[in-house]
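What follows is a set of structures for review.
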Structure I
Amino acid sequence: MPTARARLPHAPAWQWALAAALITAAASVPVLRFLIFWPKDQWQVDVEVYREAGVSILIGRPIYAAMTEAPQLLPFTYPPFAAILAIPLALLPFAVVGWLWTLTQVLATSAIVWYAAYRLIHTGPHGLPRPLLFGLLAAPMFWLHPVGDGIRFGQVNAFIVLACLLDLRRPRPHLLASVPAGVLVGLAMAIKLTPGVFVLHYLFCRRYKEAATAILTAAGAWLGAFLLLPGASLAFWGGALQDPARLGPNMGTSNQSIRGVLMRLGPDGLAGHLLWVVLVLAVGGFGFALAARAYRRGDSIAEVATIGLLACLLSPVAWIHHYHWMVVVILAVLGARPWHDRPRLIAAVFLWAWFTCRLPWWGITWIAQDRPVQPFGRFLQNADLAGALLALGLLSWSLRRSD
C-alpha cells in the first residue's frame, strides 16, 4: 500500500494560508462565544481543574481534596500521572493557560481531521487543492456541540482522540514510525481511564502485542506517578476512583451515556442496574464485532470511530464533550469518495447536523415549557445517546457499502 507521504504533492503556501484562514474563521465562533462573551465565573473551568492539580503538587496540597474556587468548586478526577503532566500549566497565569489550551485544542482537532480524512484528502481526483479540501472538512467540525463544549470548558478530549487515532490509523503516520503500536493508547489511558476500551478491542481482535504495549505503557506511567506521589496515588486508586459523584451530577442531561439516560428515564434500583448491564453487553458486543470487522477490512478510521463511540456509550459517565469522537465518526461515514456515493455524503451531513444542533438543550427547553408531546422532549434530551447509536448503525452500513 502506498504511504500517505508518497501521495502528498507540494502545495503552494497560499493554499495552506487559505486553509488556515478557513479553520480560524470557523473556530472563532465557539472561541468568541466561550472565551470572550461567556460569564467569567465559568471561563475554562476544566483546564482550571488541571492547572490546580499542578499547583497542588508544587505547594504540597492534597490533589484530590483540593477544589477550584467558588462558584464551581470542581475536584480533580484524573489519575496522578495526569496531575504531573499539568505541572507546566501551574507555572503560567491562568488567563494565559486558558488561551494556550484553546489554541492547542483547535490545532489538535484540525490534526484529527487531517489524519482521519487522509483517504479523501490524499487519494482520487476531487478537483480541489488538498489544503483547501482539508480546510473545508475541518472548519464545520468546530461547530459540533461536543467540540464547542470542549472549547467552552477547556477539555482534554481532543488530545485523547488524536492520540488514539494516531496509534491505530493505517497507514501509520511517519512521525510514529519508531513508536510501537499501543504506546499512545497506553499514554491516553494513563491520563484518562476511558481509552482502556481500546485495550478490550485489541484483545477481542487477538492483537495481544498491542494490548500488552498499551497496558505496560499505562502501568509504567502509573507506577512512575506512584513513586513520585504515593499519597496521591493511594487517594485516587483507593477512594476517588470509586466515587462517581466527583464527576458531577450523573443524572444531569450532560451525561449522555447509556447509564445516564437510564438514570433519567428509569427504572430505578436493581431493575435499572440489570437493564444497564444488558444494554452494555448488547451494545458492546455489536460495537466490538463491528470494530473487528473494520480492522479486518483495513478501515482503521471506522475502527477508531466505533471504539471511540463505545468509550462514550459504555462508560458510566459520558459528558457531551466526550463525544469529540464524532469528528472521526463523521469522516469514517463520509469515506474516501463521497462524490461517487451520495448516500454516504448525506449520512455524514446528517450526523454533523444532529450533533451540531445542541438537541439535548432543546429537549430541556421543551420539557421546562411543558409543551405537548412530552415524550418528544425526553427524546431530544437524550438525543446524543440516540445519535451515537445511530452512528454505530451508519458505520456498519458504510462498511457494508464498501464490500
Structure II
Amino acid sequence: MQTLQELRSGQLAGAVRLQLRCGLTEFPREIFELADTLEILDLTGNALSSLPDDLPRLHRLRIIFCSENQFTQLPPILGSCPSLTMIGFKANRIESVPAAALPARLRWLILTDNRIETLPPEIGRCPDLQKLMLSGNRLRALPHELADCGKLELLRLSANSLPALPVWLTSMPRLAWLAFAGNPFSEAAIPPAASISWNALHIQHKLGEGASGVIHQATLDGQLVAVKVYKGAMTSDGLPAQEMAACIGAGTHPNLIPVLGTIPDHPAGLPALVMPLADPGLRNLAGPPSFASCTRDVYADGQRFSADTVFGIARGIASAAAHLHGRGIMHGDLYAHNILNCDKGNALLGDFGGASRFEPGTALASALERLEVRAFGYLLEELLERCEENLPQVRALASDCLRPLPEARPAFAEAAARLATV
C-alpha cells in the first residue's frame, strides 16, 4: 500500500498499480500524473462519494476498486474510461446503476453488499462480461437483456429479493458458477446437527482464513478437529447461514468433509461449525482466478498430473456433485481451488460459500445440474491440459460437459458412470 505523501512527492512516478487507503474524501488530482502508466487503481476503504469527470484521462486504467466507500450511485464516468474492464464497488451505499456507468469492454463487475433494486437493460450491451457479482442487494428481477451476455460464466445473486430464477438464466451457454441462496424462493433453514459446546474444544492454532470465516485446529475429546468460525458478514458469495445450511445438508460422502456439529455458545455469538481435521498431506489443487484469468483457476507453473490422479479427482468430484444434487444442493463454486488432494487422486470438495438449495426432482433441479456440469467440464479440461497422458475418454466427457446447450450435457451420475468404466 502506498501513501498520499509518496504520490504527492513524485516517488510513485511510473507506477502501474496504486493503492491508497487513508481516509480520502476527494479523489487526489495527483493521480493523473500517472496517466501514462496506471493500470490498477485501488481506493478501497476511504470516504469517497464521487469520481472526477475527467477520470478517462487515465487512459490505461483497466481495473478500479472503490469498495467500502460512500458512493450512492455507480459513477457514470466509469463508462467513458477507454480501457476499463474490471470494476469493484463492494460495500458502498449504491442504489442506482446508470447505463452510462458500464464500459463497453466490461469483463468483471463487483457490486456486492449495496442497495441496488434494478439493473439497466443496457447491461446486455457488455458482450465481454464474464463475472457479475450482485449478492447482498435488493434486486427483485433481472433484466432479460442480461441473456445477451453470452460470455457470462459466473453470477452471484445470493441475498437479494428475487421471487424466482428467470427461466432464461439456466439456458445461458457459458454460465457455470451460480449462487442464489437467501432469496425468497431459496431460503433454507439450518438443518439440525449435533451441538458442541465451545468449552469442550481446545483451540490450538489458525489453519486458514477465507471470505466467510476463519478455520482453527482444535481438539475435541482428544481428537483433532477443524473449527470454522464465521465472520457473520456478507461475503462475495452470500450469507454464512446459507453456507452452514448447505454444509450440514450435504450429509456424508467420501469426497466431502462432514460436519460433526455446530457451536451454539461461541463467546462472540458467531456461528461456527466443527469438522474432522483433513489429512495434512492434502493441498488445494490450484489457486483462485487472477485478474487476468477472471473465471479460470491458476495452477502452479509446471504442475503435472498422472493419469491415475486425473481419474481419481474426476471420479471423486463427479460422485460428490451427484450426491449433492440428489440432496437438492448446488455447490455453486465447483473449482479446483476448492478441491483438496494429495497427488494420489483422493479428492475432497470443500467451501460451500456459494452453495444454494433447491427442490430436487424438478425441471429447475435438472437445469441447475446441467449448469454446474459445465464447471465440472472446465475442471476436466484443466486437468487434461496438465496430464502426462492423452486420456481420450476423459477428453470426450469434458467436451460433452462443455456443450453450449445445457440440456445436451450429461448429468453428474452419468459422468460418474462413464468415468467408472475407464
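Tabulated data for the structure shown
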| item | result |
| --- | --- |
| Percent of Cα pairs over 18 Å apart, for residues 77-164 alone - highest-scoring structure of I, II | I |
| Highest-scoring label, criterion being relative contact order in percent (Cα under 8 Å, 6 or more apart), among I, II | I |
| Distance in nm of label points 7 Å out along Cα→Cβ at positions 333 and 357 from the coordinates reads 1.9; which among I, II | II |
| Identity of the structure behind -6000 (criterion: helix-only ellipticity at 222 nm (-39500 (n - 2.57) for each DSSP H run of 4 or more, over all residues; to 500), calculated), options I, II | II |
| Among I, II, structure where FRET efficiency 1/(1 + (r/R0)^6) of positions 85 and 213 (r between Cβ atoms, R0 = 25 Å, to 0.05) as derived comes to 0.25 | II |
| Value 2.3, calculated as distance in nm of label points 7 Å out along Cα→Cβ at positions 197 and 381, assigned to which of I, II | I |
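No lab work stands behind these numbers, since they all come straight from the coordinates. What you see is a predicted model; the values in this text were computed from it and never measured. Cβ atoms are built from the backbone, for glycine too; each structure is taken alone.
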